[in-house]
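**Student:** These notes open a run of structures that come right after.
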Structure P
Amino acid sequence: MAERLTHVDEQGRAAMVDVSGKPVIRRRAVAETFFHAASETLDRIMAGDLPKGEALAVARIAGVQAAKRVDALIPLCHTLPLEHAEVSFERSASDAIRIEAATVVTARTGVEMEALTAVNVAALTLWDMTKAIDKDLRIDGTRLVLKEKASPAS
């Protein structure tokens, strides 16, 4: 017997999952993606030397803001009382920046979508801020790196 999809009701219609019976626990998720551009473009990003300004600072804020708004972007996601969201950047190759987002909530459902959305919006922000100087941009490798849950501290 095939496993039933959680976002589909008995009639096969899209539906929000009822999490009311699940326990409220601390949940954390970490996601990553990679922003690719010419080495010279990435040098300018890392130095904060772009025509549109300090790209990493803007992308960091955009990622955090996106994590806070997932319920407005993805129709069946629950509204969560997000307790922490952070976005970080690391030059992982001459032509790539690794973007990581970590999110935390104490709730009945996880924060994976918030972390995944944060890295993608951060990457799109870098794209927007560099598209005028580099026509060969690419975003790839988006994935969930970690999903954990634990009982809340007493």
Structure Q
Amino acid sequence: MQFSENSRVWVYQSDKRLSDNEIQQIQNLLNEFTTGWTAHNNQLKAKAEVRYNRFLILIVDESQAGASGCSIDKSVHFMQQLEQQFGIKLFDRFNLAYREGNEVISAPRHDFEAMLKQGSINTDTIVFNNMVQNLNELQTKWEVPFKDSWHIQLFRDLV
């Protein structure tokens, strides 16, 4: 199934690395959810994936039917259920993810700030911009150097 580069995207970041077993279970639940996801009784052209053992990504191609407030609420409620079922946090926007070599790590804002001060994170460190809005941005603006991300605004005084 092809998706338009303008397809809407929602990125949910887990506060911990998910095991392969958890990913398999979560992917099955995501597939069930997207298969039955509707807006005003119209089937949404949707898919979901787990990336880097940490990110749950929902994608909706609105060329067929647009995601409405109610359908978005359904997805938020579904993600909250996943949080409870797997003991993870998906809604903490100040749990910041970054790359350390091939590893994707997340840290609370204050830890991230401490690492910036120590120099273990710098302006070239790859961070994840989970605020991307569409598939094109997911492909081009999701993994970016710290200096090119919204994160720099949080820590402007440190860089």
Structure R
Amino acid sequence: MQNSLDYARQIMTLLRSIQGNIKLNFQHHTQAIGITFSQVIVLFDLYRHENSSLTDLSKRLDLPKSSVSRIVDQLVNQGIVVREIPHENRRTVRLSISSEFLERKEVQSIRAGLLADIADDIEPEKAIRIISALDELDIVIKSSIHLK
């Protein structure tokens, strides 16, 4: 008979597997345009939060500022991200996706491809059960954080 620690280990193993599979799926969709998984994560965030600072981006992604800075430098060099220094505050740098990259609709295409891969392979009833189970797991994890 399994105990709660065994269940927790199984859950963590499954979550790591899911995360790895999502990463592989991202890589499959981004190879054609020559960007990495880390760069896609930054792009998705900048797509949702236009004109972000490096600090804001680092906090939202929960990554060290130096790592985010390196990824942003790569994207700037590829012409995908633009750095702007606002006239009203010369000490800050605002980051956004270049209009040329946005016009090619690559961010939307990557996102649509990822979602389609999942949506095409799942029955609605199964999706509802998965969402319910993940929601329950989220609630359990949140409540365990508040207990300590």
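**Student:** Work out distance in nm of label points 7 Å out along Cα→Cβ at positions 21 and 53 for each of structures P, Q, R, then name the structure with the largest result.
**Tutor:** Numbers: P: 4.9; Q: 1.4; R: 4.0.
Once distance in nm of label points 7 Å out along Cα→Cβ at positions 21 and 53 is tallied for P, Q, R, the winner is P.
**Student:** Now for a separate question. Compute relative contact order in percent (Cα under 8 Å, 6 or more apart) for each of P, Q, R and report the one that scores greatest.
**Tutor:** On the way: P: 38; Q: 25; R: 19.
Answer by largest value of relative contact order in percent (Cα under 8 Å, 6 or more apart): P.
**Student:** Moving on to the next point. Using Cα Rg over 2.2 N^0.38 Å for the comparison, can you identify which of P, Q, R gives the largest number?
**Tutor:** On the way: P: 1.19; Q: 1.09; R: 1.29.
Largest value of Cα Rg over 2.2 N^0.38 Å: R.
**Student:** Here's something else I'd like to know. One of P, Q, R was used to compute FRET efficiency 1/(1 + (r/R0)^6) of positions 69 and 117 (r between Cβ atoms, R0 = 35 Å, to 0.05), and the answer was 1.00. Which one was it?
**Tutor:** Values: P: 1.00; Q: 0.25; R: 0.70.
The read-out was computed on structure P.
**Student:** If you rank structures P, Q, R by FRET efficiency 1/(1 + (r/R0)^6) of positions 93 and 109 (r between Cβ atoms, R0 = 30 Å, to 0.05), which sits at the top with the largest value? Kindly include the intermediate steps, with their values, before the conclusion.
**Tutor:** Working: P: 0.30; Q: 1.00; R: 0.65.
Across P, Q, R, FRET efficiency 1/(1 + (r/R0)^6) of positions 93 and 109 (r between Cβ atoms, R0 = 30 Å, to 0.05) peaks for Q.
Every number here is computed from the coordinates shown, using simple stated rules; none is lab data. Remember, it's a predicted structure, so these values are computed and weren't measured experimentally. Cβ atoms are built from the backbone, for glycine too; each structure is taken alone.
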